[in-house]
Structure formats: structure tokens, C-alpha cells
1. To test your reading of the models, identify which of I, II gives 1.21 for Cα Rg over 2.2 N^0.38 Å when calculated.
2. Which one of I, II has helix-only ellipticity at 222 nm (-39500 (n - 2.57) for each DSSP H run of 4 or more, over all residues; to 500), as calculated from the coordinates, equal to -3500?
3. Can you spot which of I, II the value 2.9 was calculated from, given it is distance in nm of label points 7 Å out along Cα→Cβ at positions 56 and 72?
4. Using the calculated result 11.5 for mean count of other Cβ atoms within 10 Å over residues 8-15, pick out the matching structure from I, II.
Structure I
Amino acid sequence: MKSGRLVETIRIDRASTVIDDYGTPVETWTRLAVLRAERVDQTTEEFIRGYGASDEELVMFRCRFFDGITNADRAVWRGQAFNIKQVTPIGRRKGVELRCVRIMP
């Protein structure tokens, strides 16, 4: 993996639950890491769903290995939140490839 290709900055967030002032659990996102990444692929497709047509944007990122990234996390890139659908390790702790999806109504 060449460091000159890691031109994008992504933030990995993890869902966590905190207790608000009224004692009610509230789900929030906590920053797990900020990574430099290479955008491998970016596509948009249109789907017809029960509520009508929607676009789905797929972005694949390749970055240095960071232990603990799961499908329950999300990636934030250029201010947009993407759901992580697939985490693929590259080599022996060399890198990781993230397949992320954002549904646009």
C-alpha cells in the first residue's frame, strides 16, 4: 500500500448508549478513529423500493490496518455518514478494505 494514494480522510464512528439528564438511554455516535484512506471505487445505483425510488451510493476505501472495525460501525467521509457493509483485511495486518453504503431518499 503506497502512502501517496491515501489522500482521503475518513472517520470511523461507533454507536454507544449514554444516559441523558432524565435517566433515559440515548444512542449516540462516538469517534473511534480518524484514518487516511484511498478511495478505490465509488458508484451510485437506483432501486425501486416499497416507499418509492431511492439511490444507493457505494464507496470502497482502502486504508492501513486498524483493529476492531466492525459492520456495526459507520464511516464519515466528506460530512456524509456511510454504513459499513463489509470489512476485508488485506494481508497480515497490513491494511483493511471497507465497503460502505449510503442510501439517499
Structure II
Amino acid sequence: DAVRALFDGSSLRSKTGFTASLLTVDANRHIRTSLLGIGELYAPDSRTLCIALWPQARAARAMAESGRAAFSFVFEEAFYQVQLLAAPLPPADGDDSGLVYM
């Protein structure tokens, strides 16, 4: 429950400083690492993680091509790594940020 609450979209100021690593593999089979902050992550339920990325980011392209990524972070002195199956998500109504969502 505490890990899920980390990504619930609430109290973002209190979660400042959190960083997670997103690992992807590009078309040339190079491993790419992107560092994400709490404002780029949202878990609407215990089995879904939404990630906001700039469309020109290598991670966005790699995830769109392969549909795969690994997500790692440390929380409360424990290491977590999750293998992700990724699919593009539509932006929310009125979102003009230019971000892509996975």
C-alpha cells in the first residue's frame, strides 16, 4: 500500500526528490536509461503505471517500438524493479502539454 501511495498523484510536494530509473532498449539494441521524477509517474491501480515522456525522448520511441521497459527505484530502504508491458495512452481532455503517455 505504501509503494502504491507513492504513485497515487497526491501530495507531490512531499515526494520531491524521488527518482526512478526507466530502462528501455532501442532499435539498435542499445540500453537507454531515463531518470523520472514523481510528477512523471501515476498509478491509478495496483497493476498500472502511467508514465509521461516528451515525444522526442529516446525512451518514448523505444517503448512505442518494443512495448517493453524496466522500471527501478528505491523506497523505504528497499529496491524495486518491475518489468513493464507498455502501450500508448491518450492524453486527458484539455491536455496541451505535448507529452506522450505510456
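Computed from the coordinates by the stated procedures, all read-outs in this text should not be read as laboratory data. Being a predicted model, the structure only gives us computed values, none of them experimental. Cβ atoms are built from the backbone, for glycine too; each structure is taken alone.
1. The read-out comes from structure I.
2. Considering all the candidates, the number was obtained from II.
3. Derived from II, not from the others.
4. Going through each structure in turn, the value belongs to II.
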